[in-house]
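Please go over the structures that come below.
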Structure I
Amino acid sequence: MLYRGMLLFSMVWLGYTSTSAQQKYNLSADQAAALALKNVTDIKNLQIDREIQLAKNREYIAQALPQINGNVQMQHFFSIPVTLLPDFVSPSVYQVLVDNGVKNGTGNPIAKPNNPAQFFPAQFGVPWQTSASAQFQQLLFQPDLFIAIKARKKAIDFTDANIKVMEDSVKSNVYKSYYSVLIAEKRKHFLDESIKRLKKLKADQEKLYTNGFAERLDIDKTQVTLNNLVTSASQIEKLIEIGYASMKFTLAIEQKDTLVLSDTLSVDLVKKDLLELTSFNYSDRKEIQLLNVVKDLQGLDIKRSKMAYLPTISTYWSYSKNAMRQSFNFFDFDQKWFKTSVWGLNMNIPIVDGGQKLQRTRQANLNMQKTKNTIENVQRAIDLQLAASSIMFKNALSSLDMQERNVELAGKVYSTTKKKYEQGLGSSFELLQTETELESAQSNYFQSLYDAVNAKINYTKALGKL
């Protein structure tokens, strides 16, 4: 019983925590875009790349700061190395004997032997040796490192420009997904209104049929139209569900979370801020900003290649203590340690490298030229994109105005036809036909509204003002 009770408690607790983990988001289009910029994995990774670049910048700076290293070493020679030394003793002795006229046992003067020089083995050192040292090194001048330090700000600008390019893409996707769901919901609303009207019409026709004032054929025609509308409404409902699921994925939130879109879609929203969508400068486009940063970095690369002909200068100071023992007694502080201290200046001067630096400079200049060509090509592509998106936006606005008038006109025609039908002056066929025309006009209107929204987003993005 205790086990079952604990199991039941665990299931209830898990269900509670699962439910409590759900969140509700009530978002406008701008809030949805801001949430996506905060959550989307690609932007998170680019922001991490920015942090990586900051760490690299600090690494470059650290190379120009003082470097201090310590070293401790101990050695034990099982056999002390042997060195062969020339026999400098015998020649000296013989020379003394010759100089003093010393004679041998036969009475002849002693002479130097003519045999080749002799060598005798000698061992230098002791079995136990240890040393402890510290070295300070300071780089005074290194061309490529100092150019890298100058380029650290541009490297951050490069990652920031990458983030902005990705942000434009994310915001465009969010706005399009957001407004497509709103449009689908509005269309579903109008379909529901049409279904209500047809249901009422069918109910009225059934009463008239019961009283002998209508034919069964009229009811069947109404039912066919009603069935078609119900099917369309069901399809749009499923599309709305998919749209919300897609929005949650775009916003990088959980599918179990609740999402409410708070903006109201209208023609005024599409036409809002049109006066601001006039001025244009290439520098407004994030792609051009990114390429300009690349060009600046390549300019620094050219400068680095040219400065490679300059010498590298560094200074150092070293201090060490050494101990040599016949036995392992290094912790006997009465024994003497021998110290060594040295300061130096090092200059590495490049003289001849077979033309390597020249070719690296040439490659850097060619890469710069490629980037300039790319910028010119991107500007031409932007001109085309701007012209096309402007034409599409104007056409979409014109079509939207026309479809809006068509909806108003179809609504008036339906109202007039309905009054005639209620007064017995019109047929159910005419009423169904005007209902179908009204539904078709509404469908065309919402398609035009969707096209206009997308055209505005594309045009705004082309201007670099998304």
Structure II
Amino acid sequence: MEKEALNDNINDINIAYSYIEELPKFTMKHPLNHTRDFLVSLNNPGLHRKFIHVAGTNGKGSVCVYTEAMLLAIGKSVGTFISPHLIDMRERIRINAEMVPEEAFLNAFNKAKNAAVRFEGAGLGHPSYFEFLFAIAMSIFGESNVEYIILETGLGGRLDATNIIDAPIMTIITSIGLDHMQYLGETIEEIAHEKAGILRAGTPLVMDGTIKRASEVIKKEAKEKGIDADVVTHGDVKVIPGNINSIAFSRQMEYHQGEPWHLQNMGKYEIINAEIAIRAMTRLFSPYEKYRVAWKKALANVMFPGRMQSLGERIIIDGAHNIPAINAFITSFEYIYKSPKDSVIVFSAVYDKKADEMARLLCERIDVKEYIVTQLSGPRGIKVNELAKMFRKYTNKKVTETKDVNEAFDIAVKRRDEGATVFILGSLYLAGEVLKIPIEKLSK
């Protein structure tokens, strides 16, 4: 990739985005010392703040934004680094729940770009896509006055760029599943081991315990480090039925058992994510009763885009993009939508996901009127005819093909029957493309 001259600052946000998009996304990571040295070249921005480090396969982003909301609710300032973005790259870097302004992003980008040019000139190599964005985030956090920084790992944990943080105040590990196996391992146990690489002796751990094979690995590694893991399981929360525009649950471990907590994101799996965040915050702040009401209100107001998000009337978008996430979607689908037969699914996926298996699950485990397959922009999107073949292997229902995401959305809205719902899933990239559709179309 052709780089700009040293100190030739970029002042156009789109040019900056193009520079970053040209960096390798899925490649061999640099050693952690490379990231450490790169941050040293940026004067170690933000490294003295209080870090909450979050790893896992699914649910990381939700836990991050729930934790962020609860910190803000009790008057704390917080920076959050999450991924991926749906529409704008700056979504990945948040200050007090707001996407960072263009000026702040460009300022940090230019510092990182010029440092990267120096690194390349010294034969040390340019940071990868994720490493570069992490450096930009840390630069922005360093310039801010945030007290807390929430870091979501990228693919793994042990070798993740964010794992240069030596002493976080809290570590969190969410649900573990089979994803990115070419990088993390072929089994649940191997992937759990990689995620457990963020554990630090002396740092509390709150973790998802719903997948036994994964949780046993993580608990064992925590015990070896002298960490008493706080494990969240399905028995710790209970769904409260009868809510239309939110999902409600009660916490089974608290004094106010049966009291409803509400979430706007309708996925049943979000209940575990919320409980993980609550448990982490309870470990950091006491007494619990002092903060309970503020935290309940904060969680009820969170809307995390693309995660069982309601768009307009009877349109649900979910970024379920791997097998565990599709299974979680199906569980929510079965619970929330009692008579979904006249509903429509819009689906797309990228090549490095198990799209055929996702198609099989959607065809065999739920009953809808029609499947509409579409194609993501960019080279990673699976061709629409390939997706159609996958679905037709497993269903006799109608499978409609269109290369255009907007057209797929229009067809779905027209084809659903009265009272039925359009479900859009298969990729967070698809979620991002749909969220670009004008709001007046979404609210039809």
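Since every read-out is calculated from the coordinates, none of them should be taken as a lab result. Remember, predicted model here, so these are calculated numbers, not experimental data. Cβ atoms are built from the backbone, for glycine too; each structure is taken alone.
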Value 14 of relative contact order in percent (Cα under 8 Å, 6 or more apart) was derived from the coordinates of, among I, II, structure II
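Of the structures labelled I, II, one was used to calculate distance in nm of label points 7 Å out along Cα→Cβ at positions 297 and 417, giving 6.4. Name it. Don't skip to the end; give the middle numbers.
Numbers: I: 6.4; II: 4.4.
Structure I accounts for this read-out.
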Mean projected area of the Cα convex hull in nm², for residues 169-368 alone gets 31.3 when computed on, of labels I, II, structure I
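Work out FRET efficiency 1/(1 + (r/R0)^6) of positions 129 and 177 (r between Cβ atoms, R0 = 41 Å, to 0.05) for each of structures I, II, then name the structure with the largest result.
Values: I: 0.05; II: 0.95.
That would be structure II.
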Note: distance in nm of label points 7 Å out along Cα→Cβ at positions 313 and 353 at 1.9, derived from one of structures I, II, originates from structure I
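Starting from the value 0.00: which structure in I, II was FRET efficiency 1/(1 + (r/R0)^6) of positions 161 and 433 (r between Cβ atoms, R0 = 25 Å, to 0.05) calculated from? Show your work: numbers first, answer last.
Working: I: 0.00; II: 0.40.
Derived from I, not from the others.
Using the calculated result 67 for percent of Cα pairs over 35 Å apart, pick out the matching structure from I, II.
I
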With helix-only ellipticity at 222 nm (-39500 (n - 2.57) for each DSSP H run of 4 or more, over all residues; to 500) computed for every candidate in I, II, -23000 is reproduced by structure I
